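Some structures are shown below for you to check.
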Structure P
Amino acid sequence: MMDRVAIVTGASRGVGCATAIRLARDFSTVVLVARTQETLIESGDAVRCAGAEPLLFARDLREPDAAGAIVAATQEAFGRIDAVACIAGAVAQGDLFTLTDEQWDDGLALKFHSARRLTLAAWGALKSSHGSVAITSGTSAYTPKASLAAVGTINAAILALAKAFADRGVKDGVQVNTILPGSVITDRRKTMLQGYADTHGLSLVAEIDRFAAEVGIARYGQPEDIANAVAFLFAPDSQ
């Protein structure tokens, strides 16, 4: 394995954790970023078992200086950055007419601005390594709902942001892609489904089946599905 370094945000659970573990097969070091120290340590242990050296940062990416600090520490420790996977971003779910300014600002800070700041901060290192960036958006960017207004709006903004970075990347030798997951079974989605089930007199199993039928899917995605897509985008075959 070549000495390659990947940064993964939202790495303590769900898609972010699965991505960090999957990238451990292809990178010598995986830098894991998340807010919760305890679950971040568990993810780091899993990355080590999968074959890479983990470096952990328990930071809140809503803080404007977090991205720069993470990139600076990574470069100081390893001298390079080859890939950045921006997975963090639990945006508040709520109706268009009930979401507060604070909820909008929080979602933008965690999902949009954190990806923007981290990509900007790592860009010089990515130019040197001819590296790659993957930013998660979501299918709601194309199918926004009034009941999930912030989610769809912020995901659409991320599409535009990633395309702008990709445009610059043509000149600078940095590959930038966006991934749009649909209905992926994570703890967060299970909590959402459980909430609906509780208010409609359904079991969780029944609600899982009902929602799948409503959105027209044969099966839910798994975090590992998205992780494999990120791994492909970071592999030489995708260049």
Structure Q
Amino acid sequence: QINPSFESRGRQTARIAINSLKLHNFGVMTEKGTHGETDATAFAEEVTKLGGDIRYFFAEDFASSGYFVGDQTPWFANDQALVDTTLFVVDTLDAVYFPYTGEVAGTLLNLTLTGLEQYNPNYVILGNDEMMYVDHSRDRLRRLNMMYTTSSTNIQEGTEEVINFRDDYVNRSGVEPNTFSYLGYDIGKYYLNAISQIANPDDFTIFLPHLEPFNGVSTSINFGDDNSNDALNLYQITLDGIKSIKVD
């Protein structure tokens, strides 16, 4: 499976958060009954396994409340003085994780981030690919200045290989390559490389987890023991654009 499973994504994001970003105390929120809940659960389990602490974990049926997130966001204020009711006892967080998925994922993420803006939080905000596509206005990024996203996609713009692939693709098809074009190229190259290293095709799935990590023109691939792609790249969303961050 080239796309990381939701369990794998959650585990890998936790490892990045603990090992690369050196974070410890987390709040997590997602939508109940979605793949995002699977992701969030795996994240929380891995954080705990690595010695981190899950201070809050919300898996909510937001549809039943008209996608109102205001009952949860005050818990992420990070400063008791900013909450105008004693119903919320605010704990200190290093990061929050919002792995929303599905048709309303972007809407939920935007609503959640809007709710956090009033608190000017001083913690890291982690998300999945949806974080790439929400509002990145300068006003928001000044209030939420530590937004990160993880993705298996990693187009190396400006590199010789990407330029050559794009030129060849345009020459052959007459159109610009899209996301699936890059993905298909990377998958083909990965498997051809794998076949050249594995003498017996019958042993293919056995040896996949032992192959060196692969970084293609758009996709990173590193199979785990469950034959699911474990590779994730980390990006920070800044006032100057989306920047790739090296991870351990």
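Coordinate-derived values only; no laboratory data. Keep in mind that what you see is a predicted model, and the values were worked out from it rather than measured. Cβ atoms are built from the backbone, for glycine too; each structure is taken alone.
Looking across P, Q, the calculation of helix-only ellipticity at 222 nm (-39500 (n - 2.57) for each DSSP H run of 4 or more, over all residues; to 500) that yields -16000 traces back to P. Structures P, Q were compared on FRET efficiency 1/(1 + (r/R0)^6) of positions 17 and 169 (r between Cβ atoms, R0 = 35 Å, to 0.05), and the highest value belongs to P.
Work out which structure the value 30, 20, 17 belongs to, where semi-axes √(5λ) of the Cα gyration tensor in Å was derived from one of P, Q. Traced to structure P.
For which of P, Q does distance in nm of label points 7 Å out along Cα→Cβ at positions 73 and 209, calculated from the coordinates, equal 4.7? The read-out comes from structure P.
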